[in-house]
1. If helix-only ellipticity at 222 nm (-39500 (n - 2.57) for each DSSP H run of 4 or more, over all residues; to 500) is calculated from each of I, II, which structure is the one that comes out at -15000?
2. Can you say which of I, II returns -0.83, -0.89, -1.00 when log10 I(q)/I(0) by the Debye sum over Cα atoms at q = 0.18, 0.19, 0.21 Å⁻¹ is computed?
3. By the measure distance in nm of label points 7 Å out along Cα→Cβ at positions 23 and 55, tell me the structure among I, II with the highest figure.
4. Among I, II, considering only distance in nm of label points 7 Å out along Cα→Cβ at positions 47 and 71, which has the greatest calculated value?
5. If we compute mean count of other Cβ atoms within 10 Å over residues 31-38 for structures I, II, which one ends up with the highest value?
6. Quick check on the output: 37 is relative contact order in percent (Cα under 8 Å, 6 or more apart), derived from one of I, II. Which one produced it?
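Readers should treat all values here as calculations from the given coordinates under stated rules, not as data from a laboratory. Since this is a predicted model, take the numbers as computed values, not measurements. Cβ atoms are built from the backbone, for glycine too; each structure is taken alone.
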Structure I
Amino acid sequence: MKIQVTEIARTFGRQTRAYAEYRIFSSLARFSIVQEATVSLTPDDRGRTVVCSVVVGLDRGMSVRVSARGRHAYDAVNRVAQRIGPAVRRRTAVALTA
């Protein structure tokens, strides 16, 4: 599985980048269908919250996108990490029944 973290180090630093890689990888490691994941973190326009978005590429050309907003970067990453596993499970269940 390949995890690509984009634009995070410029705004949030290397430690936040490493944390995002670790959390997303640990959330997706149990799914053999996952090929890659792209993670991005962006502050909102007012700087009050941060949005973390993850696009997961699955086998057979399927993909899953999950986003979450948090009070700070780590909060947003944690929220996405909690949501990404169930989203992948739902997507693969739908694909298997279709």
Structure II
Amino acid sequence: MSWRERERLFYWGSALAIIPALAFLPAFVALVFHPAIPHATVYAAFLFPILAIAEFFGVFKLVRGCVARPFDLLTFLSFGALFVLLVIATYTGVFLAALAQRM
């Protein structure tokens, strides 16, 4: 795999993995816990599968870039993006548990 292909995998993978992960918690609170807009469940039914699909493809691209043979800067950056994704998933789980306890 060439440098350009791995670079493209990193750029698309990090954007497709981190942005939906950051958008999940505010969207979940706004559309499921405290729906403030009309037809919030319809929006949630369309938004969450889109977020899940984008997240899957983003993680898939990051992993493909992370396991490439020569360990270099792109491999390290892909691993760092996966680590950031792990941190986001952890705080999302903590906040969802705290919100569930309040309900």
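1. I
2. The read-out comes from structure II.
3. Between I, II, the highest calculated value is found for I.
4. Top value of distance in nm of label points 7 Å out along Cα→Cβ at positions 47 and 71, among I, II, belongs to structure II.
5. Top value of mean count of other Cβ atoms within 10 Å over residues 31-38, among I, II, belongs to structure I.
6. II
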